[in-house]
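So, here's a batch of structures to check.
Taken together, the values in this text are just the output of simple stated rules run on the coordinates, not laboratory data. Please read these numbers as outputs of a predicted model, since none were measured by experiment. Cβ atoms are built from the backbone, for glycine too; each structure is taken alone.
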Structure 1
Amino acid sequence: MATTNARTTYRICTLPGDGIGPEIMAEAKRVMATIGEIWGVELVCEDHLIGGAAIDATREAGVAPTALPEETLEAARAADAVLLAAVGGPKWDTNDPAAARPEQGLLGIRKGLGLYLNLRPVHVFNALRGASSLKREVLNGVDIMIVRELTGGLYFGPREVEEARPGAGEDGAPGRWRMDGCAYSEHEIRRVLERAFEIAETRARKRLCSVDKANVLGTSKLWRAIAHELAADHPTVELTDMFVDNCAMQLVANPAQFDVIATENTFGDILSDEASELTGSLGMLASASLGEGTSLFEPAHGSAPDIAGKGIANPLAQLLSVSLMLRQALGMPDAADAVEAAVEDVLDDGWRTVDIADETTPAENVLGTSAMADKVIERLRV
């Protein structure tokens, strides 16, 4: 039975964005309303613009086009949590480097809220093991949390450009040259690894795999040293180290060995996308960005403009993002458990959206966006 939360009202800054975003956000709001009824709380959602939708709206208003209006950032800072759907699409593709781009909205809100780490849960639902390209037996028990540093490393390090660097061309002639530097401070590393240890402490297996390239990179040597320093403060967590190339191999050879994986920005970007394929569909993956300000929750998939408006988008990653929000930002773990269990029950009952259906799925079991959310809501009310 649901227990009443200490607070009765939460403000959620909802960002529907582009493509299928408004469709899946509508279903997330219905699930949040159901959670509110059952748990005796009010989840007050307030829509704001981001991404391509914001670019269009600001352009139409006659002001400089932007993917992140100031009022959106102010609303996000004032909210208890931010729930994003998706941004982007070919409509806003351009070769003009000065033009506003939808992705700038996502990068801007992360920076504006001081979000420095990303959580990517990778849970293989038993009913969907056949959707992955890996053998079913390899996927038994796969339940991984990837903790990725989000604002440092190669993507944000020093850059140099020379169009005619001596010796960079053939036979020592001048040629084009680029440099991207990877830099990390102790503070940047420590705050992410500390959170990774804390997450590992809450999980049944209490295992943390710290992924680096300490045999080559100085930043990885520092990462590993700090991981071992923090291990002394978290004696219940089993810490192991793994080089990133080996981790990439192990994720497809024996993914069930992992519990919590913590790594730097570039490695985490690659490994989390690789791990997403274990589930068989990006339509099943939620993520969270956490840090100094309001936390942001979003599905791992894109805006899928090719299916926007058709009512066939898979809403489950968005609903699982709601679960992550309930757990990480609103202090409602029982409600989070209930959403996750409802999704699992619906899948076990054989219901599918088109992206996770296969040749064995009866046609009558393939549901559209709203019908799939209906099934989840029905299970929540049981």
Structure 2
Amino acid sequence: MRVAFLTPELTPSYGWARYGLDLAGALSALGVQVIALTQPGGALPDDSTQAADLHPVLLPLVPAPRGFLARSLMAVPRVRRALADCDLVHVIAEPYAPLAAWAGRDRPLVVTAHGTYVPQTVRRRLAGGLYRRAYRRAQIIAVSDYTAGQVRAALPGAQLTVIRNGVHIARFERPAPTPDKRGPTVLASGGVKPRKGTHLLIAALADVRAQVPDVQLVVTGRQDDPAYLETVQQQIAALDLHDHVHLPGQVSEQELLGWYQHADVFALPSLNVGQRFEGFGLVFLEASACGLPVIGTTGSGVEEAVIDGQTGLLVPQNDTPTLAQAITRVLSDDALRTRLGAGGRAYARTQDWSVVAGRVIALYERILA
């Protein structure tokens, strides 16, 4: 079976590229040949062992230029040539869906809906029609039941299959260097962003200190919203948390793995902002794979990445006191922390990419049949 991916890159750097890299590697290990259509410069990581035939024929998506959709459709002829021997087309990054529908002709089409993008694009005033036509002729993989519900509400009659995100268990079980840990540590990964609730974590930490005086918060990830970053830094100063909150920015995969393995609890109080929501929350599954208890919020796909009372705790969105209570509870109860960590590791094993890729192959075979 030859499957074409449309993805900006195959790297561990960000959501679309990480999903494509991990799925391509798992499919290759199960005998599927992956042809990856990428933006220019989309080379495989140096340490990658997965086989993918790269064709840098797509318009750059990260970052996306103005008029992306119209300009991307100009690539139809060269994309058709790259798809010549492919049995099926799988859109990893939703913005490429109209291009895939046009260039793929009669080939079966699969689109992964990671979260906000599909519901948003079908509602666009001008481009929405192109996206609706592409999605309606595709089999859509939703990464959570919550995401599937949002897609159905925006696109009634869509062909949907829920296949939750995967994680490479072996990668997260490999020992990593011990980070500079200075006390009971709360870890958050995903960047300093309003939708990730960084300000809520910092406010909660001020309350947690009353019970756990030496608590530390580490927030890794991109800091590409300067105004919000400044607001967060002012909040840290106002609450006198300089010695308790650390914002190292984007860290290496090994350093992040070290924090996953040595922190005491992972907490990310994600928020629904307008039409934007957390489609699944892969970082929770990564933390669980390391045996780290997790705390997330209700009202999004996070409810399927965090099994309340089994792998971690769920709290309402935008509820700082309840968030602080949950963090304090996990930090103060060794037995609870151990139980949630073990439950998380067991759940993550059911979502190993080897298992998830098997579900994707079953979908491919059903479509091709």
_Highest-scoring label, criterion being distance in nm of label points 7 Å out along Cα→Cβ at positions 85 and 173, among 1, 2_ = 1
*Have a look at 1, 2 and say which one yields 17.6 for mean count of other Cβ atoms within 10 Å over residues 125-132, as calculated.*
1
*Given structures 1, 2, which gives the highest value for mean count of other Cβ atoms within 10 Å over residues 149-156?*
1
*Structure from which 2.4 was derived, distance in nm of label points 7 Å out along Cα→Cβ at positions 93 and 109, options 1, 2*: 1
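If relative contact order in percent (Cα under 8 Å, 6 or more apart) computes to 21, which of 1, 2 did it come from?
This figure was derived from 1.
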*Using the calculated result 3.0 for distance in nm of label points 7 Å out along Cα→Cβ at positions 261 and 293, pick out the matching structure from 1, 2.*
1
*One of 1, 2 was used to compute Kirkwood radius over Cα pairs in Å, and the answer was 21.3. Which one was it?*
2
